[in-house]
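Please treat every number below as a calculation from the coordinates, not as lab data. Please read these numbers as outputs of a predicted model, since none were measured by experiment. Cβ atoms are built from the backbone, for glycine too; each structure is taken alone.
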Structure I
Amino acid sequence: MRRTEAIDRIVIIGGGISGLSSAFYLQREAERQGRTLQLTIVDGAPALGGKIHTLQRDGFVIEKGPDSFLARKQAMIDLARELGLEDELTATNPAAKKTYILHNRKLHAMPPGLVLGIPTEIKPFVGTSLLSWGGKLRALLDLVLPARPAEGDESLGGFIERRVGTQIMRRIAEPLLAGIYAGDLKKLSLKATFPQFGESECKYGSLIRGMMASRKATAAAASAKARNSTFLTFKGGLSTVVRGLEEALSSVERRLGLQAAAIVKEAEGYSVVLEDGERLSADRIVVTTQAFAAVKLLAPLTDVKELEAIRYVSVANVVMAFDRETFGIDFDGSGFVVPRSEGLHITACTWTSSKWLHASPRDKVLLRCYVGHSEDQESVRLPDEQLIAAVRKDIHTTMGITAEPMFTEITRLDHSMPQYPVGHIQSMNALRSRLERELPGVWVTGAAFDGVGLPDCVRQGKEAAERLLR
């Protein structure tokens, strides 16, 4: 029931990119509809931005959290344009297009034409040293194997193995794709992670043929920025978009440094109770927290077993800065990924100063190493000195680096990577249907639902705004 003053009171729980995007698009949609909103953002952290955190240090631009986003996903580019930040976007160094995969402790260049680990150019794929001849022939069998689309969902790893074989799945696809989710491909949902793979099998009868067609269609439809680079970021780091959103949301009330402790049903709408006892009245609520935090708020009001089934993985980033004079190596690419079979602590290494020209002074080198996945949570929990020693040992093993870092920055992202189990989409649809019936006006969104990348979170924030003000 709308109150006579016709002000929509909306509380957004979570001040990361999902919450900020929800607030921004709620504000925009309300203006379009001529409605008045009273928006409040609640977050337990002292500052907005969630995992996005850019550190400016000694001329370096260092990302403590995510470092870029996929250019082909338009939502972030659209947001940058709407914030007046499009000119701040920057692409990867065109001279550093090569990416490597570690195999038998040696770096092998990924063959041209690989799209999400799937070959779309046959000749360079046949010439790669990453696979045996048996592995290559097994992959090419995808072109003649009959389609066998699953009636429901299946695991991402099981699907890739079924279409192109175990070698591609373990040596190429797993280190590339699992890096996005830090998960086990055999446990991740195909439909929730890479539905285009299953669609390729249905439409073209072949994963390879489908990805070839998709690559052509994507190239034709992509913006100029997306055509020139797989990844994009901002010249001043990803915190640029957080500052832009903060400025655009200057009239929005904020309760920072305080957790939302409970959601209470009232005779008219809801109250959000903060940990200091303050109660915020709300007609609608957007919950953008991690799934386990959302469970604490919603479980007293309704069944949220689907959220309880989502588990999280912790990861860490170790960033090292070097003086180029003492470093002794020149890079011809953007970095490498590491299959789990190699037995290292690191899962990938970005040659940041080579990949992003704005990230480092010209006489310095910046490396970013990734640690931790679903089957290795021990490495993430190592004490700082042991973690640094383990990473330095790995970069010596893989690249022969012996130079002493000028400084090292460690970021631990605890419970940051949601794992989408098989059947995830169906489960989330069931959850949202139940919430719509039992808690009308409460919407849950964010990385736990429909994509962990920054553009995915922005898109979901926009969808939340449209849904709530429909």
Structure II
Amino acid sequence: MELKNKKWSRDEFFTMREEVLKQWVTGSEVDFEEAVKYHHAIPIKRQFAKQMVKAKKNGVTLTQPRAGVALLDEHIQLLNFLKDEGLADLLPTTIDSYTRQNQYKEAQNGIEESKRAGRSLLNGFPAVNHGVVGVRKLVESVDAPLQVRHGTPDARLLTEICLAGGFTSYEGGGISYNIPYAKSVSLEQTILDWQYADRLVGLYAEQGVEINREPFGPLTGTLVPPSVSHAVAIIEGILAAEQGVKNLTLGYGQCGNLIQDVAAIKALEQLADEYFNKHGYNDCVLTTVFHQWMGGFPQDEAKAFGVISWGAAAAVLSGATKVIVKTPHEALGIPTKEANAQGLRTTKQVVNMLRDQVFPITAEVAAEIDIIKAETRCILDKVFELGQGDYAIGAVRAFAAGVIDVPFAPSRYNLNKILPARDNKGAVRLFDVGNLPFTPELIAFHRDKMEERGKFEDRTPSFQMVIDDIYAISSGRLVGRPR
């Protein structure tokens, strides 16, 4: 199919679907009409979209971890533990790496080896291999809304299995699950593959089944300027809405400066409303997700809890609808369920303490909102121009030109020319703007912020600042000051 941001016809979708469902044996378990009936019977308290809308209306920030193991019964036990002991409001199913690469035979071997070992030898839940039957046992055994989280460039079969199985929320996108995750996967292909996933969600919506969709906001999670992640989130949101998605959660990864983090969520909400209304997607419900710090963590547990608490506070004060929670074992590998629950309880305590407090829109916050919105508009409007009115085509051309540029991404389709660094107050700025289509005034703003820090630290702004900032939080600071 030719890439363009246009809603697929039913014929286009179902022609491709025949091949998608043949990718693994469990594809034969998918029955769309029966799955629609199954979704209509899911209680409201387990419907992700409805709980997100309720939380936004009530001004509440919901908590959600990451978690996934290979075997079905153990995964059920893990999620129930995180609900009961971690007090999680929403629950995930993180998918294993083999499934993310469409290596279903290897995933099956991992299941069998995990059974023999008596513990998970995969880093997630191989939902395709467990099939619709296994997924339904999962969703019926956990009394909470469930979301699929993964990192899959081609997630078409995974989407079919998980939605038919009863998941009510699905993460990912053709840009955010390519550029930060893959090296040589074509952006045209992943956008097409994710149009398939979104068209499937749209088909469910046409039958009255509301599936929440969430593009992956943090991207590489390493000093990503808000305007870059916002541009990607809004583009992926528009691509999803065109295919019929009606409930979207747009995300942002914590940068660490409270003023910037609060401003970023406010700006994302305002920009999303602006661009969705501008392009006629007025019937799409938008919510937000705040990801706690995605970069390097301290190895010391007490210090890690400090990072988690700061992320929890920023999420609530920004007004995000939900927060993705980290664990005190981030620097050590896959966390125990106990450590995962500890991160959740820590976050819940902060959420509850701040629930009735409102962070004021001070002059500093308002100025930061204006900067983020101005930068994001520069990117989005240039993407639209490059695509001649088409965000799908424009996104591919924008990455090739560096108009969108994700710092430290592995993809060869990403220019990797921009260099972010913190300013003197810890906000993420750009040491090198690269080819981002900013105005001369915005470029001067970033240059001045870098020079201000340089004067304070008595050093010339250089690439060393970038390196220092990458390791700063794991070393106990926000700004990577010279020692």
Structure III
Amino acid sequence: MTEVTGPAPADARSVRAWRVFGARLRHWRRRAGLTQAQVGARVGYDHTAISKLEHGSRRTPLPLARRLDDLLTAAGDLVGACEEAERADAGERATAAPAPPPVPVGQGPLPGEPAGGALAAMLPPGAVLPPRLPAYGLVCPLHGRDGCTVPALTDVVALHARFCSLGPDTLSCPPLDTDTVHALTALLAVCLRADEEHSWPGATAVVERTLHAMLRWMALPAAPYQHQLAPLAAEYAQSAGCLRLLWGRNGTAMAWLDRSLVWASMAGHVGAQVAALSDMSTLARLEGDGPSALAYGEAVSRAAAGRHWAGALSDLYQARGHAVRGDADRTLHHIARAWSRMDRADEEDEAEAPWLSVASVRLRVESGAAGALRDLAAATGERRFALRALDAAGTAIRLLPPGMHSARMLFLARTADAYVCAGEPAAAPSVAGPVLEGAVHPSTLLGQELRGLYGRLAARGGGGAETDDFVRRLAAAVR
């Protein structure tokens, strides 16, 4: 994990104070009978960071000192030593005023654990496990693309129950066997497929319940658990963030996505890093935070430098960030680069991001371009951008594989909106009519898309009887 404590102090008094803190930390760690690696695992740091804290070469944020104090039962000794060192820093800052130490990444509170219950009762009706992995873009963290067999559903239920039974105070547990890893990977595939095909809200509960169990396993002082679970935990956390985002729960979505980045970095899982950063960019844009949307989009290319598939996604998210601000030149520049990089993507990319096949790269690029061009048309009022959005949206719909119901509804709503931006509001009812045949939750991503469509149609007014009736139905769906 990336170390996030502050730099070494330069003032002599600060140096002494932080060395005192480090000596106290070493004393309490040894008294507890724990190694530096075990302490680091329990508070979310690499063992090298703990070593630097003990040598006094890195500042320790007070929240971390409190966690260390609790972990090592130091009865406030470590908190007191940290506060004394901070007071020494305060004297140094009176003349130098350096930046304060940053808060540790990924250590914030997470969404509460859903209520328990038998997994079989929580799964969607007719749920069928994939017989083998990889499945639905997920690979086994132990066997990769070589593939492996998934246990039977009854065995998966039993393995999941045993995995989740680990309590927060448990100090020992059975080894994390291969079948359990296979079961957890296949279970995530089932949840993602059910949500995509049926907009199944129960997927979030299953994924987050499993995630909380993973948090308890990851906190154990045995390094193999982290090694085995980190790639899968990153996938689960990113999926939880994406599900929360799709259902309009933006605050908890960001918490899970942040944790996914921590675990993906720990595991060197480039695909999960890119997926989490992509969702973060979407979330920031939906919240109206254009600068953050752009920053997350730029971070995608840095997380997977030199990869064409990641470069294409990075350009797409930057295009969408510029589009909502009405910056036509930069939007079109990034869309053009995304299309260019898409053409250079090849099958080798699937080794790093199996959820992103070569075919789905084009689908994502076309759908992202459609969204950016529609946003640009709405921001500038220029019809030519809306017409280009219609072309891209049509291509994206044709590329959709069977069964992707949620994505299809989203693309239809976006297409209808592009028609309105192109000055053809009468086309919207026939295009987006199927979207309103099912239940639409106003806070979902689809609900937000329909809210934008409703706002633009209502502002135009006078679209004829069919359009007026459609506007009334839209109003009922998004309010």
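Laid out as a table, the results:
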| quantity | calculated |
| --- | --- |
| Computed 2.5 for distance in nm of label points 7 Å out along Cα→Cβ at positions 113 and 297 - originating structure among I, II, III | II |
| FRET efficiency 1/(1 + (r/R0)^6) of positions 137 and 249 (r between Cβ atoms, R0 = 25 Å, to 0.05) - highest-scoring structure of I, II, III | III |
| Ranking I, II, III by mean projected area of the Cα convex hull in nm², the structure that comes out highest | III |
| Given -21500 for helix-only ellipticity at 222 nm (-39500 (n - 2.57) for each DSSP H run of 4 or more, over all residues; to 500), calculated: source structure among I, II, III | III |
| Per relative contact order in percent (Cα under 8 Å, 6 or more apart), the highest-valued of structures I, II, III | I |
